[in-house]
Structure 1
Amino acid sequence: MSRQSIEKATVRAKLDPSPEPYWVPLEKSKERSVSLGFRCLEVGGRGTWIARYRPAGGKYVHESLGAVTAANDYDAACKAARVWAGRLDQGVTAPASTTVRDACDAYLKDLLLEGRTDTEADQRSRLEAYLFETTLASLPLDRIREKPLKEWRLALKGKKGKKLAPATVDRILCAVIASLNFAVDQRMVSPDLQIEWNKGLKKSGQGGVRDLYLDSKQRARLIAKCPDEEMKDLVAAIAMTGMRFGEAQGLTVINYHAKTGTLVIPDGKTGGRSIPLSDEARALFGKLVKNKLPAASLLTDGGEAWKTSAYHRRLKAACAEAKLPANASLYTLRHSYITDLLRAAVPVAVVADLAGTSIAMIQKNYWRFIPSHAATLIAGLQMVR
């Protein structure tokens, strides 16, 4: 099709209808060529915009940019074509219509494929409760910007409009951020847009569980104030092993190996792992497996496996009775476990393995909790003889 000045509406109105677009080049170099086309549907200028892209030595790829309208005019179509071409340059192959919800669904599906069923259920519950029914879920990934993300974050509310605890908000944000980062890994969206959610979904940093540490006496006091034996067992088990609540939910009798004194976590964030137990932990788990079948739940509530959020009220009441900070949580016990291991000079790689996390995460979040230990080690060194 011959080249036409399709940027002018008066020219487009005079073009003959044709299934083959009228093309104008937007960019041409050794690396690629980008063109914008106008497919005329009828005399008078009604038609659609088409973008065309070809990498060096490659084949043409096309993308529909929608009908010609007052809002979607020539300038808007040119901008859209260049954005689309930029996505292809970065290896993004997903359709431009791919949404935030699509990214979340892909992330959750991947968790299931990896066998991380507990993590998938945990993340899905947050996304379904706080994201999927909002306008943000239907936002195309290419249009993600700091402002709509921040507006969604600030609008987060609990049941009956109740304000959510900062730590709860941060866990919700983690689910969304993980989904968007997965979308980048899968070439669903440009990595250039990560700055948008790094700013728009910035965590509160208020009352974070990693800023709260409970010493051994405080932990013992918390366990003592739990209202029932099953709650005491749950709190003690997490305090003694540093496992996540989601991991505790799925444990069965067979996961405790009495002969070796170890607890096997079959489905953690980093895969399965084995945790060596202290004498007091062995006594606890020895009690928990007594008179139970191998497939029976190890930690129970009313004789059944713990359900998500079933412990919150009881834990809050126990914290109040034990005169502990109101924002103490089961994750606080995990944090305290990790901190104690580091202070005991357990190598970072070993701590990461026992906790089911990465060395990078330990280095990022926990080194600041062991300055006194570092000072003690250095004080005994001779640097110059």
Structure 2
Amino acid sequence: MPGAGNGDRGESKAPGPSRGRQRWLAALVAALTLLTLGALLTAYYASVARRFLGMDLELSGDPLMRGDPELGFAAAPHAASVRSHPRAGQAYTVFTDSRGARVSRPGATTAAPVDVLALGCSYTWGHGVEMEQTYAERLGRRLGVTTANLAFAAYGTTQALLLLRRHADLRPRVVIYGLLLDQLRRNVMPCAPAYGPACLPAPYVDFDPGGRPFRHPPRSELHPFYERFAVSFVGADRLRPRHVLLAAQADLQRLRYGRRLSPERGPDERRAALVLLLRELRDTADALGAPLLVVHLPRLEPGTTPFPSPALQEALRLVEGPGLHFLDLAPVVAAHYAEPDAPLLRFELDGHPNPRAHQLFADAIEPVLARLLDAWPRRAPREDRPRP
């Protein structure tokens, strides 16, 4: 029969794409995916970087900070600079001597011995005010005594302790430590408060497997990146590729170190850390023949003056003794704001103490400091315990 043989043949199929073409398509899809992901990440980190371009900070003159293997970061010595915060309406001069101590004029030195040595953070250092307006300098003028201001912005109790030991040759008659409640948190954190997401490394209190606190040195290898980040962003007014890259690198740093940069520490651990540090600070001052005056400097928001936390109260109870004295300025600040139309004690757009607050602090500290100076004349360092 015509055509009978055709039924034995199968239908022919169209040839499929070659393997080379399949690989090319797969590579194209992968490249487009990577480009899309890269564009999204670039846009994200550009938005992150853009937030820090607007930092309200301008520096004119010498750098005010440098890395330090023991302190994490420290005041730069022999510095002369003007620090400005235009939006906050602040501009003030900063001079430091060979120790990094803040001084009132270029070339001034902090010569040993001193009568009063002040330690603490930016509240004591005097962020936003001239040196003459700080409470430590006011106290020196009023009482006719010599002072040394070794406080620095973002410092905690660990750095106060280490600085007292480093500058033991100053042999102070009285040591003042200006304490903020936030320092209980700083004491257990490897990164100090700072502009931007980069870690500003600091010494901190860690805990061994048995829960015992010990002082951990700073992760100093992180400081060069923090310095690059800060130098790149401060004063910059346009977003550049390096800003985007630095923002991404900051995230990678956090991912790499994980919980090591942000451990979770509760009130009990913060109290244990403060007890360890205050005991060492008290004993170091006592070895130098000086009492330690711990002054609680509260936040300065009207109507929300924080009083010492339970963790701070318990820590002070555990380290109390004849060589440690505590002065709480929270009642003084609360009484000020209780007056009708009381003026602000902080800057309008910044929470730091303004000159009025420093005057109030000095008014409250002066009688206590005067009694301590009278009761503790200069003594030789104790020989029955190791020198700091």
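Where does the value 14.6 come from, among 1, 2, when mean count of other Cβ atoms within 10 Å over residues 132-139 is the thing being computed? Considering all the candidates, the number was obtained from 1.
When mean count of other Cβ atoms within 10 Å over residues 28-35 is worked out for each of 1, 2, structure 1 gives the greatest result. In terms of relative contact order in percent (Cα under 8 Å, 6 or more apart), the structure with the greatest value among 1, 2 is 2. Given a value of 0.95 for FRET efficiency 1/(1 + (r/R0)^6) of positions 60 and 228 (r between Cβ atoms, R0 = 35 Å, to 0.05), calculated from one of 1, 2, which structure does it belong to? The correct label is 2. With distance in nm of label points 7 Å out along Cα→Cβ at positions 76 and 332 coming out at 3.3, pick the structure among 1, 2 it was computed from. Matching structure: 2.
Here Rg/Rh (Cα atoms, Kirkwood Rh) was calculated and came to 1.22; which of the structures 1, 2 was it taken from? Traced to structure 2. 59 is what came out when percent of Cα pairs over 16 Å apart, for residues 276-363 alone was calculated for one structure; which of 1, 2 is it? This value belongs to structure 2.
Looking at distance in nm of label points 7 Å out along Cα→Cβ at positions 68 and 348, point out which structure of 1, 2 has the largest value.
When distance in nm of label points 7 Å out along Cα→Cβ at positions 68 and 348 is computed for each of 1, 2, structure 1 gives the biggest number.
Any read-out appearing in this document is the output of simple, stated calculations on the displayed coordinates, not a laboratory observation. None of these values were measured; they are calculated from a predicted model. Cβ atoms are built from the backbone, for glycine too; each structure is taken alone.
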